[in-house]
Structure 1
Amino acid sequence: MSQNNNKPSDPRILTAEQEAALLEPITQHLAEIQKKIDALRLDGEEKIVTLKNRIQLAKENKALTSGERSNIISEANAAIAEAKKVEAANKSEITALIAEGEAYLKDHFKSEYYDKVAASVAAEKEAALAKYNARVAEINALHKQNSAGLSGQELKDENYVNKNRLFDAKMNYDKELQACKDRLHTAFTEEYHMIDLLRRSRFTFAQNQAQKRENRRYTFNRKQFFLNNGLYIVISAVFIFLGIIAPVVKGTNLFTMTNILNILQQASPRMFLALGVAGLILLTGTDLSIGRMVGMGMCTATIIMHKGINTGTVFGHIFDFSSYPMLGKALLALLLCIILCVCFTTIAGFFTARFKIHPFVCTMSNMLIIFGTVTYATKGVSFGAIDNEIPAMFIPRIGKFPTIILWAIAAVAIIWFVWNKTKFGKYLYAVGGNSEAASVSGINVFKVTLCAFMMAGVLYGFGAWLECMRMVGSGSAAYGQGWDMDAIAACVVGGVSFTGGIGKISGVVVGVLIFTGLTYCLTILGVDANLQFIFEGIIILAAVTLDSLKYVQKK
């Protein structure tokens with residue numbers, strides 16, 4: 001509306017010419033300051049950039065002899081030294097001019113330009129709404145007139161035409177609102193364009209934050225916001241509700257420091273499992289054998305780190321590691337946990353990558369094989385406690401702080417780095433997003449898939465080893481039952497999509513904390529363990545539904 005050369009009927013709405021006239025004196029004043037700054041930079045900053053480019057070109061020019069190249073570089077370096085002296089001499093004056101320009105913008109831009117544009121935009125929105133309401137009333141009146149005396153198919157056709165007219169009116173209204181939003185955003189960016197020239201894009205922290213806030217406001221979409229965050233909002237409300245009723249029902253506060261540390265402690269081993277399966281979900285896969293791998297790892301670690309001679313047998317054989325040093329037993333237990341888990345995940349990964357068998361089938365086979373083997377070998381018995389000195393060595397408490405949390409933080413940091421800063425991480429997203437396109441672009445899909453499964457195995461083994469030390473042993477084949485669903489659910493709730501190629505480590509962390517915290521809180525409140533599964537099921541269903549809606553909308 002404002003970009004039209006015709007004068008609007010509402011005097012509050014600025015034309016494009018009026019808006020430009022408001023901005024002109026501000027841009028002219030800043031242009032004068034900018035001209036002085038550019039003159040001061042000419043023999044300083046500008047010359048340094050030019051000379052550095054000359055050096056780079058000389059290094060890349062194969063036609064030059066080594067002597068010619070050395071002469072050019074030495075001359076350029078000498079000139080750079082002189083230019084830096086000029087830059088240093090002019091620095092204070094340039095800084096003063098930048099401060100003058102920013103002070104002028106602070107005093108004049110908002111009051112003389114932006115506020116008037118904002119008022120014009122508000123008037124445009126009012127006019128657009130009035131126009132839309134008038135058009136809707138006109139359409140409804142026309143529909144009432146046209147549908148009089150109609151019935152059957154004719155009435156259905158008229159209703160369909162009316163629905164389309166209303167849709168077109170709404171689309172036009174939304175288009176006008178977007179134009180208003182664009183205009184206000186453009187007005188905001190005018191100021192930062194001038195600051196950008198003054199500062200050479202070296203914005204202050206406050207200026208960067210102001211631009212981020214504006215960009216969030218400009219790109220905000222209510223529907224997308226609730227699709228992306230609706231589940232977190234509901235879960236936050238659930239936690240708030242539990243926190244309110246806990247003092248009434250149980251006479252205790254849920255969110256004390258002790259409880260929070262307990263939640264983080266319980267979540268730490270589970271974090272390893274969720275991080276492992278997250279990489280597989282990123283590839284549109286999954287892993288149903290996680291819980292059984294935890295049971296296998298717990299048995300292995302407990303047998304090796306057991307206090308004294310083992311009372312239980314493995315395939316009828318009693319193991320005795322009591323003569324081993326504490327550190328040696330702990331490291332051997334960790335190594336064997338990782339080796340066993342990696343062996344099974346590698347098998348599943350091989351069949352998935354080589355024969356295109358769905359990970360659901362491969363990992364379900366692993367689940368059955370592991371559980372059957374471990375149960376048969378150990379007769380399903382628990383192997384008792386491990387040496388208390390081992391947990392004290394690896395996960396000691398510092399005051400009330402359980403250092404097992406630091407292991408989880410380290411795992412999160414390492415996997416974040418792998419996902420975001422390595423070539424393998426980029427390939428992981430690419431294969432998950434579109435494996436065929438990734439293969440055509442030269443990515444070895446087989447290798448990436450197999451490495452993702454192997455990395456998951458390392459994390460499972462580490463998680464089982466930590467859980468063994470957290471529980472001070474008590475390893476059995478049945479331990480870890482249901483942990484696969486918890487790990488997968490944590491990833492889904494955290495936004496790692498089953499459609500592939502979508503997910504963040506921060507989401508996995510949030511998902512693990514949500515499920516661990518919810519289970520802990522419900523347990524304190526005395527909610528039956530079976531009923532807790534209902535809560536988890538509802539959350540998983542809601543998370544997958546939202547994920548599917550986002551995928552459908554994207555398509």
Structure 2
Amino acid sequence: MKLSKYLLPTLRESPSDADNVSAQLMQRAGMIRKVASGIYDWMPFGLRVLRKVERIIRSEMDGIGGMEVDLPVIQPKSLWEETGRWPVYGKELLRLKDRKDAEFCFAPTAEEVVTDLVRRDVRSWRQLPVMLYQIGRKFRDEVRPRFGVMRGREFVMKDAYSFHADEADASSYYKTIYEAYRRVFQRCGLKFKPVLAQAGAIGGSFSHEFMVLAETGEETIVSCTKCEYGANIERSEIKDAFKAPDAAAFKPLSEFDTQGKTTVADVAALVKRPVTEFLKTQLYMIDGKTPVIALMRGDHELHEAKLAAAVGAPNLFRASPAQYETVMGCKVGFGGPQGHPGVAIYCDFATRAVLNGVSGANKDGLHTDNFNIARELPDIKGFFDLRSATLEDACPSCGGKTEFFKGIEVGHTFKLGTKYSKSMKAEYLDRAQKPQVMVMGCYGIGVTRVVAAAIEQGHDKDGIVWPSEIAPFHVAVVVLDEADDAKVRPGTDALVKALESKGIEVLEDDRDGKPGVKFKDMDLIGIPHRLVISKRTLESGEVEYRSAARPIRRGGSSRTRPSAWPRLWRA
């Protein structure tokens with residue numbers, strides 16, 4: 001491919017609204033162009049990378065018995081009503097009407113439509129298991145699209161769904177998918193880690209996220225230094241290792257003026273007490289109506305996903321100041337868990353051990369001292385794992401030391417069980433000809449996110465450093481002095497022909513222009529191997545070689561004779 005005939009409009013500067021590395025470099029390298037908030041054109045150069053990722057995914061899905069389908073992106077409301085997700089999915093679901101006023105949505109996922117397909121055409125145990133997958137566009141109306149294609153509204157996703165006769169078969173196939181996912185990301189040349197994760201809006205009993213390790217990642221991963229345990233921070237389990245204090249040590253409850261201080265840190269400084277002796281009362285609302293209280297130790301942070309899991313209500317939000325004052329009877333910062341009949345209280349494990357602690361008094365300007373849960377709160381819902389993990393927390397699997405990494409989620413696997421098949425009556429006849437509900441699994445890969453994550457993980461100050469497996473081209477041939485010497489063009493043609501005959505994808509920079517401009521563009525777009533051909537190199541029967549896979553120092557180029565090119569590529 002000659003660059004003079006190729007649409008590759010590179011930019012010297014990043015667009016002002018590009019808010020992470022991949023968004024900046026993908027636009028500068030001519031891979032994408034923004035159409036609207038969270039919606040992008042994929043240019044020829046970027047599409048080559050996208051298609052290579054798709055081919056790797058397709059190969060692995062086919063290899064484990066998956067069958068590719070193409071499901072509609074416009075789905076009827078009626079299917080979503082069968083699972084109960086139409087009213088609860090939220091504003092991310094783009095709803096629309098046709099000319100007959102029938103309601104539809106632009107699919108953010110495909111559990112309903114694929115379950116409908118299978119329940120109509122799979123009737124017998126002899127047809128199970130079956131795994132269907134597709135690679136196509138999805139739309140989620142993100143409230144604040146950001147990070148380019150990393151968190152856009154329209155994106156390309158591989159979603160797969162498996163249907164099984166029983167839980168044992170579903171669990172066995174889950175392991176097969178898990179290993180296939182590992183191979184996908186290995187073949188994409190990525191450094192990654194599978195971690196335990198929350199199921200989220202998709203649902204299900206068990207799930208893993210596949211995280212590309214990158215300093216710019218928006219997710220925090222908890223990883224053990226001794227064993228294979230890994231989990232995202234919202235799923236990282238914290239064991240209940242806290243003992244309740246002896247009631248004989250309880251002191252009389254009292255109130256004191258906090259001089260307008262409302263935060264734990266400020267009140268702790270005022271009374272000269274460690275924050276570990278404080279109890280934080282945080283108020284949440286289920287569906288905006290039903291209040292629940294989460295009680296945390298003063299130095300710990302509540303993780304809302306864990307609270308939602310404990311309460312069993314995913315539609316859980318922090319109370320507004322007005323809701324807080326209505327329920328607690330005081331201004332924000334002075335509320336305590338006591339004295340709220342009918343309000344469920346969920347206590348984090350660590351609060352069990354707080355002796356004679358400090359908490360809000362439910363009165364403006366006042367806090368309580370010598371607060372003890374066993375005495376003051378006899379009717380709590382119980383003690384739960386509600387907080388974000390810290391480096392001081394031991395590995396829940398082996399007790400070893402943990403460490404934190406930043407990561408980018410590129411894949412997610414779920415054991416769905418019968419969440420969708422039961423509500424949609426996806427049944428089969430077993431060996432005894434009795435109807436049974438199918439057991440399901442769901443497995444997604446964000447194809448566009450893989451491309452962006454590869455850039456977040458692989459770049460330097462000059463531009464992208466592609467893994468060779470998904471690079472848009474294998475080799476860039478940079479032509480110098482063509483106008484000055486009649487030998488350069490024939491030599492270049494011979495070189496390109498020799499490379500392409502070996503199945504090597506070549507981008508030839510045959511543009512008129514200064515060498516510095518060409519080299520700058522090649523550094524930016526990050527093609528793994530670069531060959532520079534010029535009058536000078538041809539006179540000595542050589543070609544200049546550079547690798548983009550490692551830092552390039554001035555004077556660090558190497559030369560190789562034409563007879564070595566195929567050997568160089570194989571190496």
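All of the numbers you see were taken from the coordinates with simple rules; none came from a lab. Small disclaimer: the values here were computed from a predicted structure and weren't measured. Cβ atoms are built from the backbone, for glycine too; each structure is taken alone.
Details
- helix-only ellipticity at 222 nm (-39500 (n - 2.57) for each DSSP H run of 4 or more, over all residues; to 500) derived as -27000 - corresponding label from 1, 2: 1
- Across the set 1, 2, mean count of other Cβ atoms within 10 Å over residues 126-133 reaches its highest value in structure 2.
- Highest-scoring label, criterion being mean count of other Cβ atoms within 10 Å over residues 142-149, among 1, 2: 2
- In terms of mean count of other Cβ atoms within 10 Å over residues 350-357, the structure with the greatest value among 1, 2 is 2.
- Parent structure of the calculated result 15.2, given that mean count of other Cβ atoms within 10 Å over residues 102-109 is the read-out and 1, 2 the choices: 1
- Taking FRET efficiency 1/(1 + (r/R0)^6) of positions 22 and 94 (r between Cβ atoms, R0 = 25 Å, to 0.05) as the criterion, the top-ranked structure out of 1, 2 is 2, with the highest value.
- Distance in nm of label points 7 Å out along Cα→Cβ at positions 46 and 486 - highest-scoring structure of 1, 2: 1
- Origin of the value 23.5, 73, where Rg and Dmax of the Cα atoms in Å, for residues 110-341 alone was derived from one of 1, 2: 2
- Read-out semi-axes √(5λ) of the Cα gyration tensor in Å, computed value 57, 40, 25, structure in 1, 2: 1
- Label whose coordinates, when distance in nm of label points 7 Å out along Cα→Cβ at positions 118 and 286 is calculated, return 5.0 (choices 1, 2): 1
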